[in-house]
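What follows draws every value from the coordinates through simple rules; no lab data is involved. Keep in mind it's a predicted model, so treat the numbers as computed, not measured. Cβ atoms are built from the backbone, for glycine too; each structure is taken alone.
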Structure P
Amino acid sequence: MMSLYLDTSCLWKLLVDEPESARVREIVGKEPLVVISSYTEFEAGQVLMSLRLGASITSRREARIGNLLAGFRGIEPFQHRGLPYDLSKIARQQVLSSSIYCRTADRLHLAAMEALGLHRLLTNDEQQAAAARALGYRVVLPGLIHLHLNSCL
């Protein structure tokens, strides 16, 4: 079975309503297995906390979104996977073997994919997508697909 790795940008779109949320839900709904790594879950929690600390959301909203995040554990098609690997070591090797740059947080997602043996990525980040393709991964970009479909109608 071909799993789909969910990066934080797409996980976030399942937690809060944003422009690409409907498209991400549609893609995820068609997948038999969607992997949320412990790194993705951690990064989403950090975003959530930073929004509260920056007074962009209330503590009550933080708790609601946090409960949604925790609720993905054990619900199909989601599968949470821990990362008992040194992601920085894997990321360094990827950087050495590729001329495509992407931000550290995005590179760590690619390292997590490698550590978990996954080869399909759902992301909204074009630079991360380019770096993933350079590693031989298949990439789904919900925002670009959605825009492309609209332009064909």
Structure Q
Amino acid sequence: MTSDGGRADAPVTEQPLASDAAFLLARANARSLAVAHAALAEFDLRVRSYSVLALAVAEARLSQRHIAEYLRLDPSQVVALVDELQQRGAVAREPDPNDRRAKVVVATAAGRALHAKAERATNAAEREVLGVLDQDDQDRLRDLLYRLAFPD
């Protein structure tokens, strides 16, 4: 017996944490990130830099501050990610037409091309991770995760 009531010889999936939602979310996230990082490696991207690039490709024209809020990252982390992508020629900072003090992050033509290739790789990685679920369960999982991620 372990100190938390689980049997020491029980399979890991039978340990008390195996029913803890926070643990399961963290473990699923870790697995998903590992597969996505492997898929993005050939493009010299990681999930966070890919996420910034994906937002820069979108038509929303988000500021670095808004990207940080959306990704739930410290603004200094986003600055470093944008700097890296800008050095690669994948994004540019442009004045925000609504606030000249702020900069929006936009993808360059090279960034859009990089994103298109990387997106195919991340889609394949997602299919690998979610492949244990049928399509209805995948759709339901996305819906539930969206509701947890954006409760307002």
Comparing FRET efficiency 1/(1 + (r/R0)^6) of positions 51 and 75 (r between Cβ atoms, R0 = 25 Å, to 0.05) across P, Q, which structure shows the greatest value? Q
Please compute Rg/Rh (Cα atoms, Kirkwood Rh) for structures P, Q and give me the label with the greatest value. Q
FRET efficiency 1/(1 + (r/R0)^6) of positions 99 and 139 (r between Cβ atoms, R0 = 41 Å, to 0.05) was computed and gave 0.65; which structure, P, Q, did it come from? Q
The value 21 for relative contact order in percent (Cα under 8 Å, 6 or more apart) was derived from one model only; which of P, Q is it? Q
